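For reference, the structures are reproduced in the following blocks.
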Structure 1
Amino acid sequence: MLSDPNRPLYEVKAGLFKGLAHPIRIRILEVLSAAPEVSVSQLLSATDLEASHLSQHLSVLRRNRLVLAERRASQVFYRLAYPQVADLLRVARSLLGEILEATQEQLVEREGLPVIPVAAP
């Protein structure tokens with residue numbers, strides 16, 4: 001794998017998924033998907049995070065090129081770096097729905113299985 005000429009591409013892809021690998025960051029991206037731009041104060045309100053925690057998550061999202069920031073006077077506004085991020089979130093939500101439906105079907109099927117008696121010690 002070290003000599004694979006596609007390794008830099010795989011590293012960028014891994015960075016993308018690292019940026020998505022936390023529920024708070026997913027929530028931040030969903031909030032940003034719903035508006036052209038969102039202020040930090042609006043993000044604080046939408047996520048119920050302390051400012052320092054939000055800042056850490058936004059830093060990861062910026063580092064992995066998922067969001068862009070713009071300072072205007074004393075406020076900072078964030079937006080998705082690419083509209084495809086919103087598409088990715090929609091696809092992930094759809095996939096999750098299908099996975100949950102399949103899991104629910106498996107649980108229902110399991111409920112119909114006969115009871116296995118407990119063996120005596």
Structure 2
Amino acid sequence: MHRSLLIDSDILVDHLRKEKNALDFLDTEIEKGSLLFLSVISRAEIYAGMKKGEDEVICSLFEIITPVNVDATIADKAGEYLRKFNKSHSLNIGDAIIAATASEMELSLATRNVKHYPMKDISVFKPY
């Protein structure tokens with residue numbers, strides 16, 4: 001059975017660095033037919049950290065992962081998360097938008113930074 005996943009930036013960075021666990025995780029999800037999404041925030045983070053010679057690999061990766069744009073509903077939810085978790089968890093706007101994307105799209109969030117996402121209304125998991 002396939003599942004729908006929002007892939008956080010850290011997983012994609014690991015994949016670009018050819019980290020075996022990240023490669024295996026994404027390969028397995030693709031083989032299982034999982035639907036893979038990423039927030040446009042993660043997309044911007046990947047482009048910001050792109051190293052020389054990675055552009056082709058990044059373009060190929062982005063061809064198989066569906067981007068999710070920030071709309072008013074996601075922005076509003078991110079604002080709620082910031083209001084609720086900014087002081088207690090030092091939540092930043094990028095992580096708030098990523099969490100709001102998972103919430104509004106009803107996606108499970110795959111991240112190694114589980115502590116960045118204290119929200120109880122989203123499914124967050126550490127894939128490796």
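Quick notes on this structure:
- Origin of the derived value 12.4 (mean count of other Cβ atoms within 10 Å over residues 56-63; candidates 1, 2): 2
- Structure responsible for 1.00, with FRET efficiency 1/(1 + (r/R0)^6) of positions 32 and 80 (r between Cβ atoms, R0 = 30 Å, to 0.05) calculated and labels 1, 2 on offer: 1
- A value of -20000 for helix-only ellipticity at 222 nm (-39500 (n - 2.57) for each DSSP H run of 4 or more, over all residues; to 500), calculated from one of 1, 2, originates in structure 1.
- Origin of the derived value 15.1, 40 (Rg and Dmax of the Cα atoms in Å, for residues 24-95 alone; candidates 1, 2): 2
- Label whose coordinates, when relative contact order in percent (Cα under 8 Å, 6 or more apart) is calculated, return 30 (choices 1, 2): 2
- Of structures 1, 2, the largest value of Kirkwood radius over Cα pairs in Å belongs to 1.
Bear in mind these aren't lab numbers, they're just calculated from the coordinates by the rules spelled out. Bear in mind that the values here come from a model prediction, so they are computed numbers and not experimental data. Cβ atoms are built from the backbone, for glycine too; each structure is taken alone.
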